[in-house]
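Below you'll find the structures, each written out as structure tokens.
A short reminder: the numbers here are calculations on the coordinates, not readings from a lab. Bear in mind that the values here come from a model prediction, so they are computed numbers and not experimental data. Cβ atoms are built from the backbone, for glycine too; each structure is taken alone.
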Structure 1
Amino acid sequence: MIKEYFDNLAGVWDKICVHDEKKIEYILNLLDISKTDAVLDCGCGTGILEKFLLNLSSDITAVDISSKMLRIAKNKYKGLGIKFLNADLFDVDIKFDFAILYNIYPHIFEKTKLSKKLYEILNPDGRFVIFHTDGKDALNKMHSIKASGLAVELNDVKIEKKHFEKLFDITMEIDNKDYFLISGIKRSGVKEKD
């Protein structure tokens, strides 16, 4: 259902979605991504983050469940060395130093499963960030109108981060009218049980 929703909107996505580039740059600059970090853009859509990530890392993989969104992203960044995967994030089995989830967190219904998957695909000391360039109230209102049934409501960051604290040390959290962000670093030696 989510795949079909985004496939249907792929052709108009870049016209109907506004992304505040200054806010994106602000968050990405907080993350201290190095040129050698293997970065995964989870749910890359039409390639919103890639133009920023190209300035930060030389090893970028972009994954999206929507083949039509991914096709647009591939066309935008042809020949620039970005690897594109048409897959569900939960099917990815490559290792990364950094996983970025920009604007997709409400569309992932199983948060504990997400935490386990991020732990699995991140290298030792690997980091993740979930972020939005809007606050949770605005996001929840927008999703209730435009994507009802395709997104879960965001809770306060103090509640949402609990999904990740078992496997990650939470290093940054922002929850205000302009941003929603959770970031963490993979704990070493955690034995995860189902």
Structure 2
Amino acid sequence: MLLTRGISDEELMKVSRENPLLRFERNSDGSLMTMAPAGGISSNREANAISRLFVYVDDHDLGTVFSSACGFKLANGAVRSPDAAFVAKGRLKPNWDQGEDEYPDLAPDFVIEIRSKSDSLSKLKEKMQEYIEQGVRLGWLIDRINRCAYVYKSDASITQFPENAILSGETIVPGFTMPLNRLI
């Protein structure tokens, strides 16, 4: 569903609180996009990605990990909620977690999007491209349907990997790896 009038950060937070079973994102033109809740398999793969990323980042004191419940306010005005996101240490505002809950006003360093049956691959690829254009340095698009992954980098390169690949956090999350078959 797409609403065509512009929506403020406060309105987006309010509509999200009032509809906890739905996920919302704001497009750069101010329109609101709703997304169906993930199914069991997709939700499980998202939890797998978040938990592994969280434990690795926490153990190595690299920064902060966020779930799909977090919206990031990008420079183009869009608010996006990747399935998993990482922000490197020192990039969040000091005391960001002490005040009022708000959308972080930055692009994450690393994002993971996991395609479910209800997701359009072309729309997800557009979203990944937007992430990179707005400052995300590394993105994994996990395509469960075609059993592959697309890795997006800040140099605008996109590489497709088969289901038996081991994906890497490269220099963005140094040392972090994930067997792709764990996310498919």
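Things to note:
- Parent structure of the calculated result 19.0, given that mean count of other Cβ atoms within 10 Å over residues 84-91 is the read-out and 1, 2 the choices: 2
- Among 1, 2, structure where distance in nm of label points 7 Å out along Cα→Cβ at positions 20 and 60 as derived comes to 2.2: 1
- Structures 1, 2, by distance in nm of label points 7 Å out along Cα→Cβ at positions 108 and 124: label with the highest value: 1
- Which of 1, 2 yields 17.8 [mean count of other Cβ atoms within 10 Å over residues 44-51, calculated]: 2
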